[in-house]
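Scrolling down, you'll hit the structures one after another.
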Structure I
């Protein structure tokens, strides 16, 4: 009974009944995700379809996440930071729209009341997701359902760890704010049930990882279910942002430091 009680979400946002306001929320959702992660999901789907049409199996193909964006090192560094800045702006857009609708940062768990607890929760979530996630990745590759993912192909420069760390934080911020806090809150206002909004958010999270293969979708879908339920239950977003940041720092920076030194890394 205790586990079932913990897994049960706590509903907070009240559904909006006015037809005009509901229509405005739907239009807002379409616009926001058409210029952010929803469009990324469609592009990712096309990338997977293109990979499936290649003569080589998925496991023999590679895809890189953080790639050079310019020949000159200084320009490359600045462009990496600009890409991260765009992700931070995406998350800020979601928060701004919630704020305009009368929903404050505290209402989605972005206050500074429990920094220590949020940090510990984030570290625990990172461990919970990271270790099984790595196993799922290797299993998907072995089954031929995933491409070989290269977290970074940036040159080994003084600034690459900085750029990769900033990218990790930017990814975490954009995804957790938009896919969890913003999307689920808006779906609550449209009267969606908690489980339905959770599955919708997890599906969106998995969709923009399809470029990695089917394993990338499944792994991130499961991550979305866990992260979304934790937020629904605790109403704390910082642990999700912290956990996601830690996972990406380990993947991005760790890969860049160990590439060529560890046999099982491509």
Structure II
């Protein structure tokens, strides 16, 4: 892969998805694109990119973008976050919602471990929830919908008891039990896209996504999240993520890393 190709990839990823691709990832990018090239019938990554630049077919462009996204995820990543979600946020919000229904959005769900972790916490506590999980990668969503995970994936973050409670053996893998699968709805969504309907959520979980994005794109994404969150809702970011300086839509919750609520300026604007 030439430096010119990599520069074009950076521009493609930033413009279509808002994500940044640091120059230190040039070799990783070539490694991730090799399977795409083979799947699409090209002899090499160079041939794939040459075709893409000459004839930028949307499906091929998105296949390249999806391959370059960071898929890293695991069950109950940062366990304290899921404890707070199930033990504090769900009961508190459910008490002031009709029928106790809490609507949750897992934004940037990758292959589904986060969304299923949220659903497990809710079901364990008997909460009434609807979980929507979205991602830009269709391949990741296909895996998430299947609910099937390898032995390595299933043991990464889950105790043996939890694993046996919510998953069952499926040949050399583990499959989510029907009750768990039915608790989550998966859909494709680009966080750069402004809302086109009135759907709003009580809790939005968007963890370890903003830190991967181009700084110039973060503000628009956070504004879109703010428009989707109810006024007394909660936004959950990654433990080390901050949105200070990117937007005035949210303010951090004192003493609770990663938790944000709407800032007064956002509430007055909505009014």
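Laboratory data are not the source of any read-out in this text; all were calculated from the coordinates shown. Because the structure is predicted, anything quoted here is derived from the model rather than measured. Cβ atoms are built from the backbone, for glycine too; each structure is taken alone.
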(request) Work out which structure the value 7, 28, 35, 22, 7, 1, 0 belongs to, where P(r) over Cα pairs in 10 Å bins from 0, in percent was derived from one of I, II. (result) I
(request) Kindly point out which one of I, II the value 3.6 was derived from, the read-out being distance in nm of label points 7 Å out along Cα→Cβ at positions 18 and 210. (result) I
(message) Quick check on the output: 0.3 is distance in nm of label points 7 Å out along Cα→Cβ at positions 90 and 178, derived from one of I, II. Which one produced it?
(response) I
(request) Please state which of the structures I, II yields 0.10 when FRET efficiency 1/(1 + (r/R0)^6) of positions 74 and 146 (r between Cβ atoms, R0 = 25 Å, to 0.05) is computed from it. (result) I
(request) Work out the source of -12500 here, i.e. which of I, II gives that when helix-only ellipticity at 222 nm (-39500 (n - 2.57) for each DSSP H run of 4 or more, over all residues; to 500) is computed. (result) II
(message) To test your reading of the models, identify which of I, II gives 15.1 for Kirkwood radius over Cα pairs in Å, for residues 106-169 alone when calculated.
(response) I
(request) Using FRET efficiency 1/(1 + (r/R0)^6) of positions 42 and 98 (r between Cβ atoms, R0 = 25 Å, to 0.05) as the calculated read-out, with 0.55 as its value, let me know the right label among I, II. (result) I
(message) Between I, II, which one scores greatest on relative contact order in percent (Cα under 8 Å, 6 or more apart)?
(response) I
